[in-house]
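Pasting the structures here.
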Structure 1
Amino acid sequence: MSAPSNAYGLWGLVLLNSAVFILFAFSFFKPTTTRDWRSFGAFSAFVLALFVEMYGFPLTLYLLAGWLQTRYPGLDLFSHESGHLWSTLLGESGNPHFGLLHLLSYALIAGGFWLLSNAWHVLYHAQRRGELALSGPYARLRHPQYLAFVLILLGFLLQWPTLLTLLMFPVLLLMYGRLARSEEREMEARFGEAYRRYAERTPRFLPIMSRQ
């Protein structure tokens with residue numbers, strides 16, 4: 001950054017980055033039902049809250065300013081790099097974009113979008129045939145689309161933690177859990193014994209490496 005004052009108040013970047021990630025996720029998820037829109041809306045709210053603090057107004061740094069300046073007296077709170085709080089708290093030096101946690105965040109975000117894309121492809125064709133989605137990611141777990149969202153959100157938290165998104169994350173986990181159970185009840189009512197057999201051998205969220 002050429003000037004610390006340019007690190008925030010960049011509302012154009014807030015809108016641009018939020019739109020890119022939300023539209024990118026939309027292109028893979030393609031919500032159609034009310035349940036789909038609720039899960040996608042919660043994801044979108046998380047992304048918007050993240051980029052507001054990343055480029056707009058650093059609420060977390062503002063609220064923690066006293067504590068951070070006391071513990072890290074040389075820390076420039078107006079610098080964009082200061083928002084990478086994990087790097088600061090772990091005492092890492094150098095560019096935080098090349099730190100281990102940041103690289104791991106890239107892997108989680110990319111993996112989440114890959115899983116979301118593959119899950120939608122399988123689900124789309126299964127729905128058109130009026131069948132259960134049993135192949136691809138659905139052969140390993142019953143709700144790959146929700147796991148995909150969680151991986152993306154976790155990746156963002158590793159990259160740029162904020163008080164608001166840290167509070168939102170467990171709420172979203174509970175929300176996705178409730179949506180998944182609601183979806184299962186609908187699938188059982190529609191497909192009966194076939195879905196019950198599928199549910200018995202397939203985990204809900206954590207994938208398995210081999211089928212039994």
Structure 2
Amino acid sequence: MLNGLLGKKIGMTQFFNEEGERIPVTVVQTGPVTVIQKKTVEKDGYQAVQVGFSEIAKSKERNVTKPLKGHFGEQKPTKLLQEFKVDNIEEVEVGQSFDVSLFEKGEIVDVSGTSKGRGFSGVMKRHNFAGGPAAHGHRFNRGTGSIGQSASPAKIFKNKKMAGQYGNVRVTVQGLEIVDVNKDLNVLLIKGAIPGPNGRFVEVRKTAKG
């Protein structure tokens with residue numbers, strides 16, 4: 001079996017368990033994914049399975065390049081390709097599908113995705129700086145403040161917290177619990193928040209920390 005699936009973040013809501021407790025959850029449409037290629041130790045030097053998720057619409061298939069069409073072979077082209085580890089590659093065949101039934105209620109997973117891009121941001125937004133006084137006539141306010149030294153060493157040290165690109169990076173949140181599994185809708189309810197905006201693709205993997 002695969003150690004994870006691809007999915008799409010739908011949004012956040014609340015879930016009430018048997019005890020009546022209200023739990024904040026993220027709704028993730030997980031799978032189904034189709035096996036596109038098998039990676040073997042003999043040919044590729046490692047063992048994994050490449051799967052495709054979210055089929056490309058018929059009207060958009062003209063945008064798929066010929067090399068990619070050849071790679072997909074008899075399978076329908078998808079928007080996303082990703083590799084996952086597999087216990088026994090001999091049990092997996094090209095064209096085989098895996099859905100949300102791969103996971104169980106109460107299972108712990110790691111979710112990876114791309115965080116929201118916030119563009120060029122100042123130090124208060126990017127690094128939670130307190131900022132300066134906002135009194136009338138004060139020039140500091142939201143500025144960075146002193147960033148270097150005087151004559152010695154007369155440079156700015158690397159990794160100094162400054163304004164710059166914020167967000168739009170790969171983030172993995174570990175140890176999240178699956179609160180519920182809806183096999184009819186291919187949906188997972190995962191406790192807590194996961195990276196990225198609604199509609200962004202994510203990877204849901206069985207936790208790496210046993």
Structure 3
Amino acid sequence: MLNGLLARKIGMTQVFEEDGTALPVTVLQSGPVTVVQKKTLEKDGCNHVQVGFEEIPERKVNKPIKGHFKAQAPTRILREFEVENIDEVEVGQVFDVSLFSEGESITVSGNSKGKGFTGVMKRHGFHGQPASHGHRGHRGTGSIGQCATPARVFKGKKMHGRHGNSKVTQLGLKIVKILADEAIVLVKGAVPGPNGGLVTILKSNR
């Protein structure tokens with residue numbers, strides 16, 4: 001069996017428990033995924049399977065794509081997952097939300113929202129310089145160097161730059177409910193990324 005699935009983030013809502021407690025949940029459209037390729041320890045150095053997610057129309061399929069997928073329907077996204085026993089998985093096999101169960105702990109990874117090029121106050125939470133008259137910096141970075149020695153800026157210095165659009169992994173999330181007919185998974189709490197973003201759901205021991 002696979003240790004995870006691919007999903008699209010739909011958005012957030014809330015569900016109510018029997019005692020009336022409102023739980024914030026993220027709605028994920030999860031799977032199904034189809035096994036496209038098997039990678040074995042002897043040949044490839046790992047027991048992984050490559051799965052495809054979201055089929056693409058025939059007009060967008062070229063010969064290299066057809067050659068890779070062979071008899072399988074070409075998909076927009078390819079990802080690899082670990083498997084416990086590679087012999088139990090076959091090319092063409094389909095996995096869906098039945099991999100998970102309600103109440104199970106999972107790990108979700110996705111790309112955070114991109115915020116463009118931002119300054120140090122927004123990017124790193126700097127307090128900024130005085131806003132009163134006579135000060136020129138206000139929201140500026142301020143001094144970044146070390147004078148004549150060592151006469152350079154150390155690597156890793158917190159400065160302005162691209163903010164967001166980086167991989168974020170959220171550990172220990174809990175599955176509140178699974179709607180198998182609609183391939184929907186309701187996860188308690190927030191999940192990285194914008195609505196419509198691609199996320200990876202992995203089984204977790206936390």
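Structure data summary
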{"quantity": "Cα extents along the principal axes in Å, for residues 19-114 alone from the coordinates reads 55, 36, 27; which among 1, 2, 3", "calculated": "3"}
{"quantity": "Per distance in nm of label points 7 Å out along Cα→Cβ at positions 59 and 171, the highest-valued of structures 1, 2, 3", "calculated": "3"}
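No value in this document is a laboratory result; all are computed from the given coordinates. Predicted model only: the values in this text are computed from it and were never measured. Cβ atoms are built from the backbone, for glycine too; each structure is taken alone.
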